[in-house]
1. Say we calculate distance in nm of label points 7 Å out along Cα→Cβ at positions 99 and 123 for every structure; which of I, II gives the highest result?
2. Taking distance in nm of label points 7 Å out along Cα→Cβ at positions 203 and 291 as the criterion, which structure among I, II has the greatest value?
3. One of I, II was used to calculate semi-axes √(5λ) of the Cα gyration tensor in Å, for residues 179-274 alone, giving 34, 20, 12; which?
Structure I
Amino acid sequence: MTTAALKYQEVAGRINDVLNEVGKVIIGKREVVTLAVTSILCNGHILIEDAPGLGKTTLAKALSIAVGCSFKRIQFTPDLLPADVTGTSIFNQKTLDFEFRKGPIFAQVILADEINRATPKTQSSLLECMEEHQVTVDGTTYPMASPFFVIATDNTLGYQGTYPLPESQLDRFMMRLEMGYPSEQEEAQIVDSQSFEHPADNVKRILSPSELLLLQNAVRQVFLEGSLRDYIVELVTATRNHPMVSLGASPRGSLALSKSARAYAALHGRDFVTPDDIRYLANPVLAHRLVLKPEARVKGIGTEKIIKEVVSNISVPV
């Protein structure tokens, strides 16, 4: 086994320690946890959409503890203002000058809870920090912490009083995930595990922020063969040419798919990307970036179905 292969076996071992620790809290959702950690490994933001009570917030908390990062929760409500997220300048009577008081956005892991309940103006306060890892207030730019990523939750039920996320916001999320209901056996296990205390209170710290940065650097060095790079571009281009799509995935989608494929390969102890990595990640990475034509919605065609069709129609490079 080569030195690089041994290195990525060690990377996979550390990542699996994180998966196992979070799996103690998020029971029966190994695939969702794996995808979330994959996104974190390439410093990507995560949007979790599903019904209330399925563990979206618990997943965000458990992940932040396991990777050793500072955590802040922002409860998005209709009366939340951009300054409540980014911070504001306050006049200091002693110094006779304005001082900037940082908002909750200045942490390493941000839980944007029920993000679609805030107004578009407040939602837009996340655009700069998610893409450029900085915040500009009153003409002054403040850098974000490193690592930095946003985990947003979005309840699919109860659309009354909600504001749909604009395309520019959705495109900044590396992945969109769904928790799904547990099986009866898993639900019984969840009930037993929370009889006396919440399991999230006992999540152990597996990584430190510096170690997470080292893992992210290792992910960037995973080899992506030229034909697979072209395969990714072909998949993304096909979403733009689909007859049921009015707006296909942007180049940011190609970047997200290549980065996440590298992270997924490293998670499995490989120093190279395979076509199966790309095919598996195409739906969580690309589906939320598509805007469908009205006739697609009338026919009941969703973005997931279109991604599946695109993946099946394009031949895998040999």
Structure II
Amino acid sequence: MNVQINILRENIAKVYYGPAGVIDRAICCLLARGHLLIEDVPGVGKTVLATSIARSIDCSFSRIQLTPDMLPSDIVGTSVFDRNSSDFIFRPGPIFANIVLADEVNRTPPRTQAALLEAMNESTVSVDGVVKQLPLPFMVIATQNPCEFEGTYALPENQLDRFLMRISLGYPSPADETRVLSERPGSSNLPALQSVLHAADVQELQSAADRIHVHDSLLDYIVRFANATRKHADLLVGLSPRGSLALTQSAKATALYRGRDHVIPQDITDNIRAVCAHRLIPRGGVASGRSVDQILMTVRESVPLPL
């Protein structure tokens, strides 16, 4: 593992006491220049994980606590009239940061959710017809409760597609939960957490991920896998070309994370659930009582890996 990546991982682990694989997946999402959606029930450490990632990097950070009455201008900013200059001056919103924590993203109405679309896709925002560049690196880490919870608005498909990965944390192991009760890392360790990487370091690592080699046979596997989802009888919408790109970039970031300069099949298969599950739409909700994860597993077993 790259020394800088290992230092980042260990720093996050000082605060987040959940499964180690969750930290691995979150860092790979950052290396792949992606946005991360953390979905789980309240109280399992979603905000602690997201905040620890942001504080581990010496860059600008903002937290948006999304609420039902929030407006798009509360996120991107607005132009206000300045009497001294007799002109309108733009006051940037909290989206103008390297890492943005959008807490409880599905508690705000769709109109406000849509304000994140351009920012997440283009790293720009348009205000009064003027396109403004967001600082780089730029990553949105959003948290949400399950959609069946009261007072939530399901994210539309085009919004979900902007997230490179969606992960769930699950409940901690008994040993980890005992540590949380004993040490209370969210209130003791988190405020004192120091940054271990600069923004420029992250950009260099992201560029290194871009340079990871993917053999043509593995690209062919990703295409075959995507086509298999599009033809699956239980899926209304399969994996889009954007999803195929996301799976490829995630595999490259995973290879870098694991200290290699090339992708192997496991780098792809390990990312299938996090990258693909939220991009697929089953027929009639959950088809024949099967979850999207189960359908993905069936597709994965039906598409042979390259030798």
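Computed from the coordinates by the stated procedures, all read-outs in this text should not be read as laboratory data. The structure displayed is predicted, hence computed values, not measured ones. Cβ atoms are built from the backbone, for glycine too; each structure is taken alone.
1. Values: I: 3.6; II: 1.7.
Structure I gives the largest value of distance in nm of label points 7 Å out along Cα→Cβ at positions 99 and 123 among I, II.
2. II
3. On the way: I: 36, 23, 12; II: 34, 20, 12.
Working through the options, I get structure II.
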